[in-house]
Each structure stands twice: as structure tokens, then as C-alpha cells.
1. Work out FRET efficiency 1/(1 + (r/R0)^6) of positions 56 and 208 (r between Cβ atoms, R0 = 35 Å, to 0.05) for each of structures I, II, then name the structure with the largest result.
2. Quick one: FRET efficiency 1/(1 + (r/R0)^6) of positions 64 and 304 (r between Cβ atoms, R0 = 41 Å, to 0.05) came out at 0.95 when computed from one of I, II, so which one is it?
3. Can you say which of I, II returns 0.75 when FRET efficiency 1/(1 + (r/R0)^6) of positions 192 and 224 (r between Cβ atoms, R0 = 35 Å, to 0.05) is computed?
4. Given a value of -16500 for helix-only ellipticity at 222 nm (-39500 (n - 2.57) for each DSSP H run of 4 or more, over all residues; to 500), calculated from one of I, II, which structure does it belong to?
5. Name the one structure among I, II that distance in nm of label points 7 Å out along Cα→Cβ at positions 200 and 320 of 3.6 was derived from.
6. Compute mean count of other Cβ atoms within 10 Å over residues 40-47 for each of I, II and report the one that scores greatest.
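Quick note: the coordinates plus some simple rules give every number you see, no bench work behind them. The structure displayed is predicted, hence computed values, not measured ones. Cβ atoms are built from the backbone, for glycine too; each structure is taken alone.
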Structure I
Amino acid sequence: MDVFLMTLQITRNAISVAVSLYLFYQLFIALFGLKRPQKAEIIPNRQHRFAIIIAARNEQDVIAYLIESLKQQNYPSELFDIIVVADNCTDYTAEVARSCGALTFERFNNREVGKGFALHWIFDILLKEYPEKYDAMCVFDADNLADAEFLGEMNRQLCAGHQIVQGYRCAKNPRDSLVSGYYAIYWSTLCRFYYLPRTRLGLSAFVGGTGFCFCIDIIKETGWQTKTMSEDSEFSLQNIIAGRRVIYAHEAVFYDDQPTEFSQSLTQRRRWVNGTFQCIRYEGRKMAHGLSTKGYRLRLFDAMMCLATLPMLGLATVGLIAHIIVTTLNSEQILNGFGLLLLSAMLALFLVHQIPALFLFDKKTKRPTGMAILTFPIFLLSYGVVVLSALIFPRTTWKPIRHNRGVTMEELNKEG
């Protein structure tokens, strides 16, 4: 028993130091997100031509609402095309998209399943058939809605010389359930305390899977080369390694339908976690090599720290379990400095994630319920369990999340 207890103590202590250093680094970066974002004084010097790509799988219930919101953009309609990839659909997604006026392509491939493969497929088609038609690509999920100024803001950022831009992701349904409320807090935190401060500091944000834009020259050079279940993180890392950066545009607002059931959330987050581990495997060595050879070492280092977020959350969960066992077997360890260090670091993590829920939701975002705010730490703790589960039982099969909440921008704005 003494050997077992000592082993647990050493494990707990090592994890406490590692996790605490990591979390306090992230908290330092987050401080630069406390100041409210100001609209950048960028005067457009041209109007770019956009291809708006919607990768959809069995999204017949929601895709029409996104297409309608895109048609209502305060941007010249002749300068953008709405292009839908109906990917392995077994419903009427393609028919609905065509009836709404979108240029629609149907893809059937049971071996290469997932959004990243669908994007690779459609980008190859567009580059071949319309090589000079577009200046930039925007990517959306079918359950999204776009604010009327979205394309205008993306155009402003491109005029400022930025090549990859992530928009402001807001929850469409934060009050539908506790789970959707948790996601509203999660995305608000990510935008405000991960993306925004890194943009301010000259580091790189990450694209978040949807609501982002990039210059077409990027894929003209190398093509779309993602192969993991987290194609957004992989695309971000590839470009950071190449010397580019992702910037965050707070005024490019879009709305995203969130899971309402915990089982859906577990499926989705497990896919994210497995995709993150795939990214570490495929891009980690290149990033480490870049630290010794590239001139933008700080940006690469910070990207590696971002990539380590989920593994660190899993490690923190292991440390917390070890601390509970240690204090159960030896009550004198309750006030041990290493244990308190770990607990204080995790408390700081919980607090920084709840700050936006309590204070920082603006008029564009919809506030979740008070119960979701109070119980949000449960969501974070469950994330650690998801990480451990993915490590023990890794999966590389992509499972879609069903969306069926159809709502127009006008109805969303009336909900308040």
C-alpha cells in the first residue's frame, strides 16, 4: 500500500506542476481578451469574389435557412456563389438546396467519409472548372445562419491583407437544453479568450470548422490536404507551419445549431478529441522541427500549446483522480501543496470559462440559462473523461450529428 500511495503521490505531483504551468500560460494569453473587441478601421479597396461552400450530410431540415440567410447578405449578389456538397446523403438535401438556388454537387464515397474529404473533393472540382472565378472561399455547416454583414466583414479582412479569417461563432439555440447552453459558453470563451487575444498578440487563432474564410491562392498552391477527423485544426496547423496565421474577426457573426442531448455531445467531442490526436501524430513533428528552423518560433510554440489543450485536460483529470485517491487513503495529504496547486489551476480554468457566460455576452449572442452557467464545470469535467476514453478506445470513424432546428434570421433575432 505504501508503494502504491507513493506512486500516486509522485504522479499527482508531476501532473500538478505540468498542468498548472500550462493553464497559467493560457490564462496569461486570455488576459488580452478582457478588453472588448473594437471594430477595425479597415477601408475596403476592392470587393472580392467568394465561393461559399456548404458541406452537408442529411441536412434537409435546416439547409434552406442557411441559404436564405446567405442570399440576404449586404454584399453584391453577383460576387458570390452558394455551393452545396450533398455528401453521402440519403435524404432530400440536394433537392432542397437546388430548389433554393444553390449550385449543388452530390458526392458518394463510403470509404473516405467526413467533411475534410468532401471539401477536398469540391475544391478540386472548383479549381478545375472555375480556376479564375473566385478570390476566396467561405466554409459553412448546413445548420448555420449568417449575419447579413458576414461577407462584407470578410471582404474587409481580406483587404487588410489577411489570408485566413475565422468568424464569430454564436449558439443558435442556447436555451434549448443545458447541453446547448454549455456549448454557448464554450464557443463564446473560445472566440473571446483564445482567438481574439492571439489575433491581438500577432499569434495565430485556429479555424473552428465553420464560418471561416481563406484566400483561394492557398489551395491553388498545395490543394486541400487534410486527412483527419479534425480537418479544421489540421488546416490551421498546416498554414501556421507554412508561416501564415489565422485571424479572428469579431464582426463576422454567424450562428451555429448546438447539440441538445448529452449523448450527442459525447459523440461530437469524442470525434474532436480523436481528430486532435490525429493532428498531433501528423503535424506534431513538423511543428517541433519548425521551432528550430523557422523565424516565427513563438507562433509555432503557441500553436503547439493550443494543440495540447485536450491532452492536458485529460492529464488534469488523471491528476484529479489521483489526488482524490491519495487524500482518501491518507487524510494528511488533503492540504498537500501539489494537490492544492492542481485544484487551484483547475478552478482558474473553470472561472475563465464562466466569465463570458456571466459578463461578456453581447447583443449578437444569446445568453444561456442560469443553470447552464452554474453547472458548466460539469461539461469541462466530462471533457476530461472523453479525452481518457478516446485514448483508451481510439476511433477513426466519422459520425454525423443530426440537426433539425430550422429557424430564419428574423425569427432568431426576435427570440432575443
Structure II
Amino acid sequence: MCKLLLPFLILSSFISFAQRPDLQVREKAAPAVRLTQLQQLRTDAQSKGLRFSMSYTKAFEIGIKNLAGGLEPQISKEQAIKISKDGKMQLDKYRLSMQKAAGINPAIQKILQEIQSASSCKANAATYDARNQNYMTVAKAQGNCGSCWAFAGVSILEAGYMRVNKMTIDASEQELLNCAYGYNRDMNCSQGGWIDKTVAWIVDHGITSETQVPYVTADQSCNNFTDKMYGAISWGFVSETNPGMPTKEEIKQAICEHGPVASRMWVYSEAFSAYDGQGNVYSETFPANVNADQKRGHFVTICGWDDAKGAWLIKNSWGADWGDGGYGWISYTSNSIGTWVVWIEPKVEKMKTWDPIIINLMNKPVGDLQTKPIDQLLKVDDINFLKLQKPPLNPQPVRIKNF
């Protein structure tokens, strides 16, 4: 008796999801051809026992061919490993330099303590949601442009600013679309882009605000502003042993250390663009010989997990009517989520005044930073300036160089 009832209960659960009123209105006005395609996707999902709900979202209306522009990094495993190790070394030297400076300045010591106590994330926890710590900005819409790489890069920088600086920022995806370049300077709406080149560009150049360079859903010429508002210390791939395919544990650890991370995934069908966040976790399995035109790269932000669900919490860039306000749950094993995952570490805004001295310290060997007293590392004038707990306002911006 129970065995006979189970399929009925599963089917009833699938078809009983209440569609949001805004999506009901959109579906009623949908073109007949697209509506037929959506109905077919629902039928296919139901026949496979998949329990996520689909609606006529704006992303479905645009179509994944015009949305998914996430290209796989064109580097070797060895190159990616070196990049990650260099990024960690850069961050370690920055933190060591701050700790050295904090030894003679209580104000810097307080800044360090604030950063260290900022997150309650535990990599071995069964669940984590960065939204509960107010680290996430609202989901945006990339529109009819393959700029997911720009949105994912900005998303993790914005999350980092909220984690480290307690600042809500709105950085410019359009500046990345205009100015950032890939392996052949070909990151744009039609060809897509690379997340490694995106975050590297932010670290190297900084990035301005959405107000200064607003998003227009189209390629434009670059006006590379010199007065960047936001910046980052370093970046790296989550895994230093297998950058293209990190483990769940490595991704979780990176989220706890650096905040939400950007991940590549495959988008196999329009079902993902129609996902409306109602009901169960998104999960799809496709045959290995799926047609090339149905398999496209895409970048999203991973900002949490739930082991009971067996899923990552992601932030997408397909508008607020996709998923649950632009967020959604996707199975750990679905769509190759969790490949080529990168982290970025933002600059500490309260340290801007002391940046020239921190850079000076970062130029010293790691061993010297660890063992030598600060009066052997800095000139007297620098030490006296460093001791100022209320340094002059409006310092000149200083870019921290790569090592």
C-alpha cells in the first residue's frame, strides 16, 4: 500500500508548487512557442522524478545562449597552482605586515581584531548561509549579454567588502566589460569571459562604482579611471592541488577564509534558466554525449551550503525572478558546479592611510617580517607616521603591487 502511494505523493508534491503571481502574469503573456517549450521541460523533469519548479522567468525568455558566457581558463594545472600559491603568499605578507604594524599602533591592532572576529563560518558545519551574516548584496541582472564572469567577479568582491570592511558597495560590472581582457583581449557580451582574468584585473587595477560606470548590457570602449574606489589584495583558485576541480571541503574552507567564491558550472538546458526557486533543490543529469550547443559555461557565486540538502547555495546574475530572489540551491553533483572556483581578498579600507608603509613592509622577505623588530625594517620617519592613531584624512590612493 505504502509503495503504491509513494509515486503519487512525489508527483503531487511536484505539481503543487505555488507559482509566484509575478511569474504567472509573465507566463500568460508568453509567446506560444516558448510556452510549449516550457511545458515540455516540466514534463521531462516530471518523468525523471525531478522536483524543482520552473516558470517563465526573464532568463528563460532571453535564453541561455545569450546568458551563459563562462569560459574555461586557458592555463595548465601547473600554472593555476602557481597562481594560487602566489596569491596566498601575497595575502600572507599583507597580513604579516599588518600584524607587524599593529605591534606599535593600537588602532591597527583593533582593525585586525575586528577582521579576525568577523565570521562565524565553520567549514565542518552542516549548513552555512552568508546571507545570515549580511555578506551578500542583491542579485543583479546581466540581461541579454554573456557577462556572467563580470557579475560573479563583482559579486565576490562586494561580499568581501561586507565581510572585511562592513561596507556595502556597488561595483561596476560595466567597467569590467569595457576594460578587462582575457587571453586575447576578447571578454565581451558575445564571446563571454574568464573568471581568473576578471579577478586578476580587479587586483591589478581596482574597480570603480556602478554610479560612475553604470551597466548598459552592451560592449563599450574602455575609460580606465585612475581614481578606483575599490580594490583587492590578491586572489587564487580554491584548490592548490587540483584547481579545476576542488573538493567540497576545499570550497567550504575557502568560503570561511575568504567569503563567498565564484564558480564555473555547465548549463545544459533551458530548465536552469526557468528555475524559480519553488520546491526542491535544482538537479539535472544529462548524458555524456549531450550536444555541444546545449552545454554552455556559466559563472555563479557560491555563498553557502546545506549537507542535508546535498546542495550549494548560489547567487546568480539572471535577475530577481530567477530562483528565490536571484538565489537558489543546486545539488553538489549537478551541472559540474564547483569547478575552477576562485576567491578574492579585498583591501582593508581602514588601512588606506598606512598603505605606503604596509607596501614597504611587504617588500621585505617573509623571514624578516617574522623575526626582525620593526625598527630594523622601517625608517624612523615611517615608524613615527605609523604610530599615529589618527593619521591625516584623504590619503592619496596607493596600489598594492603583485609579487
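1. Evaluating FRET efficiency 1/(1 + (r/R0)^6) of positions 56 and 208 (r between Cβ atoms, R0 = 35 Å, to 0.05) on every structure, the highest lands on I.
2. II
3. Derived from the structure labelled I.
4. Working: I: -16500; II: -11500.
Source structure: I.
5. Working: I: 2.8; II: 3.6.
It must be structure II, since only it matches.
6. The structure with the largest value is II.
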